[in-house]
1. Taking distance in nm of label points 7 Å out along Cα→Cβ at positions 151 and 359 as the quantity of interest, name the structure among I, II where it is greatest.
2. Figure out for me which of the structures I, II the number 26, 51, 19, 3, 0 belongs to, where P(r) over Cα pairs in 20 Å bins from 0, in percent was derived from the coordinates.
3. Quick check on the output: 16.3, 53 is Rg and Dmax of the Cα atoms in Å, for residues 167-262 alone, derived from one of I, II. Which one produced it?
4. Starting from the value -500: which structure in I, II was helix-only ellipticity at 222 nm (-39500 (n - 2.57) for each DSSP H run of 4 or more, over all residues; to 500) calculated from?
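Coordinate-derived values only; no laboratory data. These figures come from a predicted structure and were not determined experimentally. Cβ atoms are built from the backbone, for glycine too; each structure is taken alone.
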Structure I
Amino acid sequence: MMPKGSLVMSFLKKTTILVFVALNILLFHSGGVHASVPDEKSRIIGNIFSYGPVDRSVILIEKKTDRLFLVKLGDPFPEVLAEYSVVTGQNNGDKLREGDQKTPEGIYHIVKYIPPEKLDTRLFGNGAFPINYPNIVDRIHGKTGHGIWIHGRGELTNGRRTNGCISLTNDNLANLKGLLEPGFPVVITEEMDFLSPARYREERQTYLNYLMGLINAWKENNFSLYKSFFSRSFRSSWNEDYTSYLERKKRLMLENPEKFISLKEIVLYKENSKELMYEYKQLYCTDNYIDFGLKKLYFEANDNGEYMVIAEDYKPLPVEPEIKDSVVSFIKKWLDVWKKEDIKRYISFYSDRFSHGKMDLEGWSRYKKGVFERSNIKRILIGDIRIKLLYGGRIQVRFIQDYESDILKDRGIKTLVLQGCPGNFRIVQEYWKPL
């Protein structure tokens, strides 16, 4: 199916800032979905896409054929590890309300494991894994109900349709048990997409381009373009609506025009041609703030077929492990220049706001220049580097330092306080404690 003209124009408007968009890219639209085909075994599952190395698996459930696929993410293609028959709800269609006996359709995750000793095994077999229905998108649409599980089978339910759960044989559930930890992704759809390798690559790039259109609008402070990606039904997991969320984003763009944003471990889960979700780890950094976390962006197609952000979920993660490599790289470059006693390059590692006791940057530069002229460095060794995030986006770096020149030898704890973002750190304070 080819994209409609209106969808083409809409996509082009939203991606004008993407310099890498080429004419031969498949233009992004929600109608670009291919249903299951007879030769699906020679095709690629088109409900999941990953970008870069991501060590993760996902469960995909197709209600139309009552099949569950265990799929491992891969580059360039996902790999089906196992396929099992399942039983789903008694009634067809997406779950809308409590008691409708339908299996929900959407993008979910495992919440926990319920062992058989806490279940009625006659109904649920040898264990159950509740999923997070209703998720944030379901709640936006007013869907009700609860207690949707992936579970085994007992003597009262063996082979029978469920009230909305997904039921496997106990043996098949046992095969999955070791994998299904809290947070494990589960995509439930009426009918899965199976794509040719070429089509899969095209859609994979198109979906990435669309996400980067949103991210680049944010980076470039293009608020009008950024705003155009959002549905008026939008809600965040911390309960911001469309207006309050975008007002906050606009204010932050004005307050922090210079920012560093990087994404990694990007995965796209696609329920069908209407609903999809991007999940990725995001590092956000400004001159006075650093944050790292797991973000989930839920998109839904509107009446014109355009994907719009309808929900956002964010879970903060520790910052220090994420920035450690960048910080250590900066410290090693600083150390190398120090060893060479190149005052001009050495001072370039320091901020204009640097202070050391009563010395500002100019005073520090004069002091270090004098030290370089009076002595010759023989060796500087550092070890046990420790990093701590401070208030205001500053980073404390502490390490053991052994210093020896032709006139001085000492050992102590060096503490540097950095400000800035990866690739652009500067030292704002420096301390020394002899050992």
Structure II
Amino acid sequence: MKQQLLLALVLAPLATASADVLNVGGPNPDFNQINPAIATASDGDVIRVWPGNYDTFQIHGMALTVVRGDTSGLVVIQGTVRVQSLAASQEVVLEGIQATGTDGEGLILYGNDGAVKLRDCVFQGAAADQDVWSSNSHDGMTGVRAEYCANIAFTSCVVEGGNTSDVWDSWNQYSMDGGVGLVGTDASISSFDSEFTGGHGSSVYDVASYDGGDGGHGALVSGSFLYASGCTFTGGHGGSGGDAGWSGYPGNGGNGGDGIQAWQGSDLHLLDSVYLPGLKGYGGYSGGWYQGSDGSDGQEVSLFNSTREDLVGNARHLDVPTLLPEQTTVDIVVEGQPGDLVLLVASERSKLRYIAPAHGPLLLRSPFDMPRQILGYLPGSGSQTYQFTVPDVPPLAAITWHFQAGLIPSSGGLYLSSVRSGVLLDSAW
């Protein structure tokens, strides 16, 4: 069942706001690649990219929204995407990006005082380079590396560490470790409905003494805040050690990766999430007196001088279209528990405030640009689609707003939903 409501936007804050919309690819392209569009853009602009294959890009000290012009496919990037040096007043939104590192991470976030919001994205670290004769051999690479960042939010994303290949020819192949899904160092990270997976370590099938590779952790954080709602963290499997034959010493099995591993005062707040440790690799055999040692299975969550809060209850979900053209009707979907009272707010600016009684972080800065909307109660299915008519926006306006719902169970209390970003567009765009 759908309920139709008017999206009651407060437009006064937008009256003087305007931004360019730059098109990359698609039917009427301004550019054929993303980096030239970024070089032309100004703070607050929107870059609309049509699905296809593109070169890698970097955002350095600039507020930008990079979204798909068509949600039927992904924007595929071969190489590492980088966002760095955002001031506290600058925010970046990436939506619908699939980036796979060629010899590095899928995404690097570094030194950002401003918020970075990632929505419906896939980031994969490069697979291991195991060539003995290579000058650049390396383990599987990290999916997303975030360092010194004040406010990162993942919503409906997939993050994977790079995998390895099994070793069949030890003269030409190294045994390597799987990559970590997410690495966070001095970072504040909120994640909703997302998957973080470590890569698998190499198994050795040649007659060699190589140890099996270790599996990567789903997430590895140090000195960081990590909130997870409705997420899955999976450690990679360890590889098996090599069988060395009658005269040699066999290799040991690799260790399985942890779902989450936290160090140096990290602060974990976990709601309705799944943690799957990687399995150990087995030691090899020599055929004689010796046998390699098995590795160790990973742990669901490992804490080293860190804290963990397991929140009681179920995750709540919000879905808002990325593009919100004026005078169109759009569906906003809220999922929770039957009988939840749904409140919706929106803001042009972000701020991270963890609210323990609300079972999560509020990621919008108040006062909100859209006053609180009381949408009603969720039916027995726990899911409701609301139809909103987007009103007129100022001429040539292209404004990125962030939406979040608060859901009040019939028994009382409060749960904050996932956060979604959408672009309000004047019809001229």
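1. Details: I: 7.1; II: 2.4.
Top value of distance in nm of label points 7 Å out along Cα→Cβ at positions 151 and 359, among I, II, belongs to structure I.
2. Details: I: 22, 43, 26, 9, 0; II: 26, 51, 19, 3, 0.
Clearly, the read-out refers to II.
3. Working: I: 19.6, 57; II: 16.3, 53.
Only one of I, II returns 16.3, 53 for Rg and Dmax of the Cα atoms in Å, for residues 167-262 alone, namely II.
4. Values: I: -7500; II: -500.
Corresponding structure: II.
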